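Chemist: What follows is a group of structures, each given as structure tokens.
Values in this text are rule-based calculations from the coordinates and carry no lab data. What you are looking at is a predicted structure, and each value in this text was computed from that prediction instead of being measured. Cβ atoms are built from the backbone, for glycine too; each structure is taken alone.
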Structure 1
Amino acid sequence: MAKGILHIKRKPRHIISDGKQIPIRKEVPEIGKEYDKLECEFEGNPAFIIIVGDTEFSADVEALNAKKAKREQEEAKRKEEEQKQRERDKQRNSNNSSNSSKFDVQYAQVPKEVRDMLKNQEIDNFNLKLNRLARFEPNHKGEWKFTLYRKNSVEVTAKFNEPHIKEIAEKHKKQAKILIGQNLIVSKFTPNWRLIVGLGGASVYETSMTLHHIYGFPYIPASSIKGVLRSFIIAEKFNNKEEEALKDDDFVKIFGSPDNQGKALFFDAFPTKAPQIKPDVMNPHYPEWYGKGKPPTDTQSPIPVFFLTVVGTPFQFLFGSKKMPDIKTKIFWDKTLAQWLNDALTQHGIGAKTAVGYGMMKQE
């Protein structure tokens, strides 16, 4: 055993041995102040057995050994979990590098007969992949959740057939022209940056995206186009007062009112080339403030929320009226309805998060 001088009065209690300070384990029972600065013998660093003269002070060795064994078991378990996670990450990266589908039917919550039927088939409809074959797997905490995005996976699966897209857009325009005739107005707009449509739609994820239920590509619903144009004209022409707009004959003739049906027809805006879908992220820094009403503090961890956007994709806008031969003439403030649509899309934007730059468009 080593020798040294006890120091009990000063906290933390310790032993000076060969000029070094040796701490005393907290499990060692209390040592009276009368033993302060007396010579002693001790074992361990920190010391767990101390002998002063004929008096011994010692910790419960069995308890210490049990505590040490528990720590070693916990450490071994932690290392085992880390190794398993590394193996999962390795497998995941291997899957991504081989262009495997993120929306693999084998990971989806679908009936067994559907899984067996689609096991060896490639699914080319992005709407089905995103909304019907949502990937369901455990995260790094072992919690089973639907996974919207993982690096390099969305870009791989969101592929569209360019000639097929153009054919659908052209067919859509021809059908609108049959319905409207020569009064059909055709415009093409492309997002300046990114476009989000249907962010708050129903989904197993926290976010959503509006996709055509048959063709599977992103599009802009006619109701959204009419709503943005209507709101923009109310704001610019009628000082944001809808009741004033509903007193205007031209406004009511185009957009309708509770008592009258509008004569202008708006169609869904389809992409005219293969859309590019890119992931984006919102990063709320104070989740407990938003979700639980607690004060925002720097101790709260940000929780990334992924969502999908459309980038660099031109859309074909179609509207007109069979009952309004003058729809191409200037209506409000010496502007045509097509000019108003251009102002609405280039100055206000369309879709979600327009206040921070999303959905702003330019005319082709």
Structure 2
Amino acid sequence: MGIFRTFLAICVIIEHTHPTWKIEFLSGQVAVKTFFIISGFYMSLILDSKYVGKNSYKLFITNRFLRIYPLYWAVLILTILVSVISGLITHNWLQLEPYGTLHHNMGLGAYMVSIISNLIIFGQDVVMFLGLNIKTGGIFLTNNFRNVDHAFYIFLFVPQAWTLSLELMFYLIAPLVLNKNIWLLLCIMAASLLLRCHIYKGLGWTWDPWTFRFFPTELLFFLLGNLSYRIYRSIKDKRRYLRISKFVTCLFFLIVFLYPNIYLRGQHDLTFTPYYFLAFLSLPFIFNLTKNSKIDNRIGELSYPIYLVHNIIIWLIGLKFSVEANNFSTTLTIIFSILTAFILLKLIVDPIDKFRQLRWARHEQKSP
């Protein structure tokens, strides 16, 4: 499943660079929702097989935070450094530009919200529902950030990290809900789906950020991953499912490439409901086939740093080439994002992962 995760990260890059390739890939929104399903699957897996016993909740949360925060902070610092260097050399201050332009119009509260959300990640999804009132210096709620003069998300240094806020909130509640009775789980999923239907049909809010940034409605996808894991649990270690796993994996990847070309981008996100259902059914078999592959796992580890660092690469390449609708720039962005992600993997992710595994090993020794 690692190759698929990295493919999804590349889909996000393609979404942000808008190349003119004839073939369509999964949109960034669909890729993010698929990530949520995969996250629900993996969290169910490790909570069921790894983080068990006394103090397991604390270890799970702290290890997940160690997985998310150090790399995020490294990219945050890198973003600020790149923005400063770019400003000094080219007078294009990149992510610092909004602060230079609007700092006189920001009140203390707006500054605090900006600083805290950039540092702790929590709340970056909420930022997508805020605007800046330049007359009062305060912030206000909006149901469509595209209809306000100054959307508050422009003050995020790593703007795509809003998804991490949703991930972190899911991590906090995951141990409390994932191992519960399936009927309780289905009730929560139904409530999440009904809320989405109310927002779409009742309120008529069928636009971003309501389509994929609102945690109560996105919870459905995380929990769909838990149901997917329950299917895997019933087929794992059974040889008769190996051939089926190969067939399902090949079929799923074929559909992944064909589906966006059948249903064009820009349509209502419910258009992809059959795809999400197919992903939910296919993940157990894909994981069953690839779980013992070190190569697949290593490639999958690149997905997170690729996702975090790709905007920096887009900005840097954009200083030299036109990024919009440019195939060459998109190709360069993908290549350099992968290379940079590999460096971050070796320098930051691998050492911290060893520490995380050591903490888990100590926990195992203490467990009865």
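Chemist: Have a look at 1, 2 and say which one yields 5.6 for mean projected area of the Cα convex hull in nm², for residues 228-299 alone, as calculated.
Modeler: On the way: 1: 9.9; 2: 5.6.
Source structure: 2.
Chemist: Now for a separate question. Using distance in nm of label points 7 Å out along Cα→Cβ at positions 220 and 356 as the calculated read-out, with 2.1 as its value, let me know the right label among 1, 2. The partial results should precede the final answer.
Modeler: Numbers: 1: 2.1; 2: 2.9.
Traced to structure 1.
Chemist: Same structure again: Have a look at 1, 2 and say which one yields 1.27 for Rg/Rh (Cα atoms, Kirkwood Rh), for residues 52-243 alone, as calculated.
Modeler: Details: 1: 1.27; 2: 1.06.
This value belongs to structure 1.
Chemist: Looking at structures 1, 2, which one was relative contact order in percent (Cα under 8 Å, 6 or more apart) calculated from, given that it came out as 15? Mind dumping the intermediate values first?
Modeler: Working: 1: 15; 2: 30.
The read-out was computed on structure 1.
Chemist: Further question on the same structure: Using the calculated result -22500 for helix-only ellipticity at 222 nm (-39500 (n - 2.57) for each DSSP H run of 4 or more, over all residues; to 500), pick out the matching structure from 1, 2. Each step should come with its number before you reach the end.
Modeler: On the way: 1: -9500; 2: -22500.
That value comes from structure 2.
Chemist: Given a value of 34.8, 115 for Rg and Dmax of the Cα atoms in Å, point me to the structure among 1, 2 it was derived from. Mind showing how you got there, number by number?
Modeler: Working: 1: 34.8, 115; 2: 21.0, 67.
Computed on structure 1.
Chemist: Another question, if that's okay. Which of the displayed structures (1, 2) returns the greatest value of volume of the Cα convex hull per residue in Å³, for residues 148-235 alone on calculation?
Modeler: Values: 1: 159; 2: 113.
Of structures 1, 2, the maximum of volume of the Cα convex hull per residue in Å³, for residues 148-235 alone occurs in 1.
Chemist: Follow-up. Where is distance in nm of label points 7 Å out along Cα→Cβ at positions 164 and 340 largest, in which of 1, 2? Spell out each step's value before the answer.
Modeler: On the way: 1: 3.8; 2: 1.4.
Between 1, 2, the highest calculated value is found for 1.
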